[in-house]
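Derivation of every value follows stated rules applied to the coordinates shown; laboratory data play no part. What you see is a predicted model, and the numbers here were worked out from it, not measured in a lab.
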Structure I
Amino acid sequence: MYRVGICDDDKILCSLLEEQIQGLSAEFLVKFEIEVWYSGESLECDLKKGVGLDILFLDIELLQKNGIEIGAFIRDEMEDTDTHIVFISSKQGYAMELFKMQPLEFLVKPISAVRLKEVLERSIKRKKYAESCFEYQRGSRIFRVSVKEILYFTSMDKKILMIKKDGQEEFYGKLKNVMEQLPAGFLMIHQSYVIHQEYVSEYSYESIKMMNGDVLSVSKPYRKEVRAKIKQYLKEKMYNVL
């Protein structure tokens, strides 16, 4: 079940989007559960009650609480970074206002069926990626951690330290073997560091600052490749809201 939300005061557009999304169910082999709201206030009320969504198509120009306010509510007050937000509007020029909310995409009305399909496909792929896990062994026990919880790995002698959003774990192993298990999105920046690009807050030629404030060195052999990959990653994120 893939939970889809649509919030727009244009009832005709909502109906059209709902019909088009349901029409993609067979092609994607996904059952969509769609909920529709015609105001930001009603959406916010239901979110407070615990309604969860995988993806939300959110109109920016809502009459009272606009889409930017609702997006900020989801990210800041609800502390929800998992819901994919797709902003929709009849205007352009919102890029910088939207970027800090890390939207999946920005769509300009009228929304083409091709663009809608592309966005849904990307959302589903990213959700599958986020649900993937990293496995490690400690003693005789096997542990699994969702990759979306991992900020970076660092090696110390024969031990690996895994830094997560809510703490850290230690186990024996080699960083090279760790890297082989990880999905795209992780990057080796030093023989002692593998980072999750999603959680980079600042970067320079010689170092990278992670979301938790840790500053990691980028070794000379990796600098050119690391800089290029991070710039490309950030460019793609920015492109989605232009």
Structure II
Amino acid sequence: MNIGFFLTVLISVVTGKAPYEGLEKFSEKYEFPELEYGYGDLEPYIDEATLRVHHRGHHMGYMKKINAKLEEWRKETTDDLASMSLVDIISDVDAVPIKYRKAVQDFGGGFLNHALYFAVMSPNARNETRLPTGSLLDDINNSFGSFEEFKEEFTAEALKLFGSGYVWLNQEPSPDGSFHLHITTTANQESPLTDALYPILTLDVWEHAYYLKHQLRRPKHVADWWKAVDWNQVKKLSDWWQQGSGHDEL
């Protein structure tokens, strides 16, 4: 075993730092976030080989490319947006100069989207039925009628999404202090942040997320993914958007 890799995973587990934490802050060079679980820990739902290449291949690749592109952009501009956090930049990506916009969308979106995807899963070796509770369940019931209706709608969106992209459960604040939830889909590495929606649950349906195990069988990937979803982590992400992400409107 690579001792350095083992130590970084151990530190991540001990500190409880989620992969998205820090992306709401400016950084000259974003660091690669380790996962809060090992590559084999999501078996049998997400296989070790897929998770390893997805994280250390795709996710790391997006990190390197967005760091390089942001450095290039910042060297030739005094634009305030270039010196803001990745979350803020993706939220206002239409204001990025056309020269850099597509690269920032693809690489920055890819880095952020993967961080959100990995963050809401955890090991479930006993195949337990895990459900949301408390205020999160209340918001789901108020927005969709019931958890079962929400899950059915979310799954349907995942199965009909053409090509590569993501399915999201997003929160939008209401005047009474509650949060209305929306299911949306995005193509490629686009983000619901550009529509002022704050994602709390992310499903990656790019083929690289499941092809080694399921080949063309996306329905199997979606069914397995539900078993890996950790609703405590979903609530943690929801709270992060509300309290720690720097978005005052939440």
Structure III
Amino acid sequence: MSGPALLLLGPPRIERGGDPVELDTRKALALAAYVAVTRQRASRDVLAALLWPDSDEARAALRRTLSVLNKALGEGCLDVDREHVGLNWQGNLWVDVDHFQRRLSECRSHGHPGDEACLDCLVPLESAAALYRNDFLAGFTLRDSPEFDDWQFFQAEGLRRELGGALERLTRLLARQGRFEESIAYARRWLALDSLHEPAHRALMELFAWAGQRTAALRQYELCLRVLTQELDVPPLASTSQLYHA
């Protein structure tokens, strides 16, 4: 992409023309992430309290950070006045979280329940999965801004759930088409989000069996059994064990 990009899925960064832009303050990335994900123009007082909760110079720090961010993104990307700060969504700024959620929204317009997928869902679901490089703001924290860290945590959890739903639908959609190797790859990624998630284990067991990989299917059950025993001290659900003995 030739224009500015705000990349928040994974370690956050700003790029222009495909090249990373160096920032001298982490607060600029935090500010950009907040206004991008909330998609609202936030008041300067709210942002100052969020990012500089213990500072008497919070408003001045916000002004300096806005200057840094405006320079990094380029003219026209911010929508700023004396009291509010937001992004200019009519400009040429590309935000990966926004495009991730847009791809998922396409599927919700196809007229079926949200946890199902049709053939027209395949391209947007694959696009969404490809955009999700890593968790939201992976490796990023503001130690002096606990409220921002809390907000970041809950945003990351929500986006992980959205990814999990997309990966589950991709797994099942590709399996219906007999594209088992591709389905297995997405199922493995789905399971990697939560190693205790039995539906993902069962999906992999079925996929391995359908692909003629019976040994791998049995090994998947053994992995499920071991993880559940070690982490929760519980056996697999009856439906999982029945699949193993089928």
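Values as computed for the structure displayed
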| item | result |
| --- | --- |
| If helix-only ellipticity at 222 nm (-39500 (n - 2.57) for each DSSP H run of 4 or more, over all residues; to 500) is computed and equals -13000, the structure in I, II, III | II |
| Source structure (of I, II, III) for Cα extents along the principal axes in Å, computed value 67, 40, 32 | III |
| Label whose coordinates, when relative contact order in percent (Cα under 8 Å, 6 or more apart) is calculated, return 13 (choices I, II, III) | I |
